[in-house]
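> What follows is a set of structures to go through.
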Structure 1
Amino acid sequence: MNEFEGKVVVITGGAHGIGLATAEAFLHEGATVCIIDSRPAGQLSGGYEKTALKWFEGDIADKETLESFTSEVTRLHGRVNVLVNNAPPPMRGIDTCSYEEFQRALNIGVTAPFYLTKLLIPCFAEGASVINISSSRDRMSQPQTESYTAAKGGIAALTHALAVSLAGRVRVNSISPGWIDTTDSDICGADAIQQPAGRVGKPDDIASLILFLCSDKAGFITGENICVDGGMTKLMIYHGDHGWQYRPE
């Protein structure tokens, strides 16, 4: 029997990339998966659409959408074993980002995970887990990424706060992916070898860790943020090092 047989898993942003890979991984392990995404229902491998997969289309930045979604999940299943807050906030920079765009990024990236967790507290099953998807951008940045970076930093901090508040009821952890290619491309050359792992990440790299953190094997892990980036944030870069040159514009 698979470890997640009969478990109920909720995933935000499950239509693509990490969310989709995570949905398929849990389905493969026998779980029932409820996805909410702004995109219409897509095709998953394995023929799960008519059995263990429930797809809800909606905008998680909207409070009423979250409330109706959780009500429907509760009505259908009565319990939740795993919540994966994965939906990505928009990326806008300080030069062009409006107040409304920045607020929307925080609504998707921080407020929705908080409120969805809060709404689901009454129906979290014993041993339940919440996984928040942050980003290595919670500790490093490129120019003009303020809305995304602020949201990802916020959800990383929200993780340990929730872990303490929900101690003894729900384990809460976050993952900070680095460069994860969601286009199924063959990325090689400098883009690959600049990373100590020698390659760009894949959605399955994150999905595998999510399943581990939600399993009994990780029962002593809570409040943690785990960076999965092929070692990229550990690589020190200096002008002239390994042929790298800094060319200010």
Structure 2
Amino acid sequence: MFNGKVAVVTGGARGIGKVICDEFKKRGANVCVIDKLPNEYFTGDIADEQTLRAFAARVIADYGNIDFLINNACLSRGGIFDCSYEDFNYVLRTGVAAPFMLAKLFMNNFNRGAAIVNISSTRDRMSQPNTESYTAAKGGISALTHALAVSLAGKVRVNSISPGWIDTQGTEFHGADSMQHPAGRVGNPLDIANMVMFLCSDKAGFITGENITIDGGMTKLMIYHDDFGWTFDPGN
């Protein structure tokens, strides 16, 4: 399906990113990973501009052009109660500035039919307390998606995916953890990787500027205290 194509994946050494890389490889793509963790291609911190430039230069030297850019890497450093100005900006550099810069660095090296897929989160529209650094980054990548889709119109399709609860440890969930999802289970990385594969394929040729939520229906579930077995106990 992707024989000979070149896929660039940030944060591809573990979790969702690694499964995305594995799925590209199964389909015959050449995969260029950048991650702070040791990996088979390029180890480095995407929050650093010079690291991004060195990484992009290596990819271009190795392959000339690319077909897919998957901006997956992000992290949290807490929120308003404990996140410093420096840490907040570090998260934004990782989760928003790096995807922008990579799109810019590869802008003239995308092959015909190329696609960018940004990994956002359902936290781009909903929050728990003290999550401002991560939430702001995910809101930013969602907005960056439609901006890039317009700027790169006719050259690169740009979409994002907003995962909900995705278990990356292979845990078996039962009871409330599963049943609070209308789909009846917690998500897994393959749920996200499958959508990445679709959005990079010709089957998604008429989709750009879109954000696709994959959360087992959680953001569609209305919750009211004492309705349908739901109760709110602020003491727990």
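Bear in mind these aren't lab numbers, they're just calculated from the coordinates by the rules spelled out. Here the structure is a predicted model, which means the values were calculated and not measured. Cβ atoms are built from the backbone, for glycine too; each structure is taken alone.
> Ranked on FRET efficiency 1/(1 + (r/R0)^6) of positions 182 and 222 (r between Cβ atoms, R0 = 30 Å, to 0.05), which label among 1, 2 comes first with the largest value? Walk me through the intermediate numbers first.
Working: 1: 0.60; 2: 1.00.
Answer by largest value of FRET efficiency 1/(1 + (r/R0)^6) of positions 182 and 222 (r between Cβ atoms, R0 = 30 Å, to 0.05): 2.
> Taking mean count of other Cβ atoms within 10 Å over residues 118-125 for each of 1, 2, which is largest? Walk me through the numbers before you get to the answer.
Details: 1: 15.6; 2: 22.1.
Result for mean count of other Cβ atoms within 10 Å over residues 118-125 over 1, 2: largest is 2.
> Hey, mean count of other Cβ atoms within 10 Å over residues 150-157 derived from one of 1, 2 reads 22.0; which structure? Write out the running numbers ahead of the final one.
Numbers: 1: 22.0; 2: 14.8.
Structure 1 accounts for this read-out.
> Still on this model: Between structures 1, 2, where is FRET efficiency 1/(1 + (r/R0)^6) of positions 62 and 78 (r between Cβ atoms, R0 = 30 Å, to 0.05) highest?
Numbers: 1: 0.75; 2: 0.20.
The structure with the largest value is 1.
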